[in-house]
Structure P
Amino acid sequence: MSTEHQFFNRELSWLEFNERVLKQALDKSLPLLDRLKFLAITSSNLDEFFMVRVGGLQLMTRRGNNRPDPSGMTPNEQLQAIRTRTDAMYEQMYHCYRNELEPQLAAAGIRRIPTDQISARQFKELEKYVDQVMLSVMTPIAVTGADDFPLMLSGSIAVAVRLMPSARIGGDRNFAIIPLGQTLARFYKLQSQQSYDFLFLEDIVGMMINRFFPQESILECAPFRITRNADWNIDEDDVTDFMAEMQEVVMARRQSHCVRLEIQSPVTSVMKSFLEETLQVDEAFVQLVNGPLALSSMMSMTSMREYDNLRSPSWEPREIPDIDDQRSMFENMRQCDVAILQPYEAFDPVIRLIEEAAADQNVLSIKQTLYRTSKNSPIVNALCRAAQSGKYVTAVIELKARFDEQRNIDWAEKLEQAGVQVIYGVKELKTHAKVCVITRKDEDGAIGRYMHFSTGNYNEITARFYTDVSYLTCNDDLATDAVNFFNAITGASLPGRFHSLEAAPFGMRDRIQEMIDAEIENCAKGIQAVIKLKVNSLVDSQLIQSLYKASQAGVKIEINCRGICCLKPDVAGLSDNIRVVSIVDQFLEHARVLYFYHGGDERVFISSADWMPRNLDRRVELLVPIEDANCARKVLDMLNSSLSDNTHAWELQSNGSYKRLHPKNKSEAYRSQAVMSQLTDSRLKEHQRKKMKVLEPHLPPEKQ
């Protein structure tokens, strides 16, 4: 088999993933607001795909780059295939919204009122809103072409207006643009006693357009939306002020070329041509949309409390049995290592650890990486307090985290003002590792080092709906490695030899390769050989070929890969022993877990890295062994559960399509996320039951 036939194209594989998300929206067995949520996620995913992946491919074709990818497709061939797939996806999305979700939402009391059905009372209400608010906020702008077209942010919506030509406004200057901006809410809720009646902002503009142009004859109104290229890089060798340069990148993204133009239909060819030519967008990526633009904005409706009956019950994070709330986190971690399976278990102990470290007078230093954080991050605030109290605090904050650049710049400035030693990531690399090391002089006078490693970000919001693994430990070897790691990336040096950890782009790829080779060798000796993986994306051609080699040697390989997978499973003579599944369910599968049977000496790792060239070669990542046996078993439970799902899992076929798995009968149904939630609940209840059997007296302080 030729090399190009051994891999799926990564862009089409990503679209397959988004198709699986869309299938959740199409699933009539799901509650109504769950379906709307998945439709909003599908739309949001497409936005980012166009900004990054399509934008990058368009730049490649403009530069004359015709080099094929590992699947054998050139950039132009990929763009053509993408257009075909996304056209079909749009058709499915809007058919679902118009013909199923919108009517059902209306029946349930969430009604988008057609403008021709507005009552006299509602019309007066809208007139008042337009006159007092919208006319004051929005600015109609006359345009003749690209030179006087207003600057629009990527993803923003505007209404294009075609006016009757007149001498008073310049003859042929018969177009105007009304940017909707970001100040006013996308939805306007009409006064209603028994239901949620609403209009989109652009519905109101179209309905009241004569109030914006009282002396003109209006020929046409067309809501539209642009998507700009976000695939920007900088030459870090010539940068003297990196933060200023990243702010320039954020600004440049606002003016980059338009990769996609969405126009709400119906629209005349005159208006379509004007927008297409003025925005200089490729005709192949002008999308006529038969419904409201930016379905991603519907996400805000999916959490309305008064409609809880229209969505699935949520699984709330549980307390962690291994953590005693009556003891400090330092006491808890000295007692035993702790693995936290998020979001089944609460992220709170991680926040608590850093907040306690900030307040503890015995803490000497805190070193932490920050890739993506929340808007009002308690962790960042704790680091500021720690520095202000005189502790030595170092934060490696990645300014190149795409779409979070401005937030991270703002956090970096706040941290610096508080006295934190801030490192803006690593030159030419992105620091994607998730690690915190706290050094403390313990009560016995010894120096203790307390660590947190994770597969996810230091973000308490996403920790409630991303599946991730956190590992809290005082292991000496891991501590030495973690300190070595920090000193290397902050001191512009290569790390020394690690005892247990492995890092990209240094030795992670080699370490993974060694583990795969060990399974191949054991299989050749007649020893059982098994590899199990849980990743978000599997793209790296070198490691894929290593997995093919392992499969051909007889190693049993199971992979839970949520998104992009360029590996072809179950191909005779190539990958007979490889099975790949993807889960799309209530939580976003985000954990990276690696398992190797290793001749019975089982090895379990967590990692910040997916198996992609960018992660292994162009990012600073960590591969962390779970040294504690109880923690390793707990993490392996999560991995095995994700490989056992037969209700919300899709199995990758050798032709690149995915097949939804179904249990043979109801009694065999296995929903991984539900099982993990139940297992977490059972662990907590068992812990509480055992605790109730122990009578613990209150002792006087001197006898404690």
Structure Q
Amino acid sequence: MPRVFKYLLLLCCGLVLSGGGLRAQNFSARDLTRAQRNGQTPNLYGSNPFDQTGEEDEEGGDRSDSTKRERRIRKPLESYFFDDSLRALPNFRYNISERFNRVQVIDMDSTLENFRIDYPFYREDVGDIAQGALGQSSLPINYFRRPTDPDFLFAQPYGAYTFRLENIPFYNVKRPVTRMTYLESGQKRFREENFGILHAQNVSPTTGFNIDYKARGTRGQYIWSRTKNHTLSVAVNHTGRRYSIHAGYYNNHIEQQENGGVVGEWAIADTVFQMPSGVPMKLAAAEAQNTYRNNAFYVVQSYGIPLQRMTDRDFSMAELSAVYIGHAFEYTSWSKTYTDLRAEYTNERDHRDENGDFVAATDEYYKNWYINPQRSRDSLYERRISNRLFVQAQPWDRNGVVGTIDAGVGVDLHTYSQFAVGDYLTGRFRKVKETSYYLYGAVSGKIKRFADWDANARFFPTGYRGGDLSVGGHVALTARFRGHPLILDGRFSVERRSPGYWQENLYTNHYMWNAPLERETETRFEVTLSSPRHAFEAGLRQSIVSHPIYYGADACVAQSDEVSVTGAYLRKDFRFGGFHLDNRVLLQWSTDQQVVPVPLAALYLSYYYEFWVVRNVLRLQAGIDGRYHTKYYAPSYDPALSAYYNQREIEVGGYPYLDAFLMAKWKRMRIFLKVQHLNQDLVGSGAYFSAAGYPLNPRMFKIGISWGFYD
């Protein structure tokens, strides 16, 4: 991380410690409810900084000219996207839908919850299968969270880090928000660093912009495991009474040295090496590295036409019959460059002889060198230009029994580039261009507070993915139990999808194939019962996949006949005074572990004590996080493919991984201290692997700080 950012963060900390704090704005939906009970009428729009009125005299009169004052008052947030409870909040954050004229409100990430979890791939349910360090690839343990999008498969293992249109954050803030975060751990030559800076600001109640930059990576506890992960998002949003637009640019840049994993499980389990940097790795001498680059521009806009006359009493179009016409455009390009040198590795404990003594053996990580027998430089490029036109009808009001009816048409222009056999002589990329056409639609509604429902469909009638189809439906029923909501949620989907281009066509130094594959057809059922008031959630999921595509034990693409996966998920958080016992349990069964390997059970437990040191000023948390899954043939990671493949040699699991932490929230500053992998050499066999062959990090001490400004 640039040194100037460190100095800036230290200066900010000094200002806080010296007492130079800014007063935060803490008005929330809970405050709104409390005020209404007391007979008060709070301002639903919060303290509007755009209302530039003059000072009041002792009798309540305004000293400024009333005509000028009216001219300077800006209109409040009147967008049909947001209800009164959201408008009352001082700040909120949301994502936009890729295809539909909707938004999804998400948490602002300003509390102590999950702040200590600095690896983003551990923040969802029970976590991910991971290479082990910050900035490295991962794959969700939960099969139902694994990506299915066929676009640029090589970037999918970094989905926890990268910006994409569906996760770009937009903000609406009453006052400018700036947040700086810095976390670090380990000795200087092995250090992990996690830096982030966010600035969000509204120039009016309806128009704002934000800049979000993150730099995450490590110098590597193990040899040849350095990573650099930089992401940037610049976004502009306007959500007016009729017209809305969300536009911006995002960039993802990833560099990862590849060591191929340990030469043998014994190198970790037997703890014969005093320093992690001494553990022998398969690709350490090959100097393998992957570099990924992504640039994207997008704009999503819509214009509302009310079908009823709007009056001054109509705060927004949400409660009127209306039609919205919209357009969405996205340009995104990805490239991947993989390099290595041919080199052997030595496994000092490859096998035992007849006397029981270890016998060393040498081997190579890759079995094939198709293009160059001494070194690799594989370059792959993918570009997609997407255009969509859509219309959304609002027959009565947005929260009616039939709230919205959506329809749209889209076209995607794909470009794929790579060196094929013979192209190394000319030095030119071979380009393939494809076009996809599709139609889509959806309908959604709400029956008061008791039910929400929606259904959607998308069909590719012709073009590159002609014949692909997806159909889905969802219903959520809400009942009241002792005054608190109890939600039964059901989902159903059927998807028929073509294989990705790279699954059928790949020319690299180590892997080559050019063969058509069958379409996958997947049917999913999901049922979830939850009670937010009681921090309870239980779910049952079922997936049946025909012709599943996967990477087999030889890391080559393969296809099977059919596989079925069943999952059961339970989350229950208990609280006894200041004690918190948070529990997440995932059970999974696969009918074919060679096609979809999953552990029978995976757990994430977080037990901590939380209390006020100084009421409304300083709050502390102290506790332990634990992760565990049963033994199974976990996938391993192949650097040349940038993909997880289903190896069948090593069973991984049965090892608890524990972190001890202390967190504090002082006004708007969050601080954490953590000992990661507390139980190293204390509990378990010592084989602390998540992905087969890739050890998790050893014991490390971490410190982190995040400070927010709201002026």
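Laboratory data are not the source of any read-out in this text; all were calculated from the coordinates shown. All values derive from a computational prediction rather than experimental measurement. Cβ atoms are built from the backbone, for glycine too; each structure is taken alone.
Here FRET efficiency 1/(1 + (r/R0)^6) of positions 411 and 587 (r between Cβ atoms, R0 = 41 Å, to 0.05) was derived from just one of the structures P, Q, and that gives 0.45; the source is Q. Computed over structures P, Q, volume of the Cα convex hull per residue in Å³, for residues 179-490 alone reaches its largest value in Q. Computing distance in nm of label points 7 Å out along Cα→Cβ at positions 259 and 363 for each of P, Q, which one ends up highest? Largest calculated value belongs to P.
Consider the structures P, Q: one of them gives -11000 for helix-only ellipticity at 222 nm (-39500 (n - 2.57) for each DSSP H run of 4 or more, over all residues; to 500) as calculated from the coordinates. Say which. For helix-only ellipticity at 222 nm (-39500 (n - 2.57) for each DSSP H run of 4 or more, over all residues; to 500), the value -11000 is produced by structure P.
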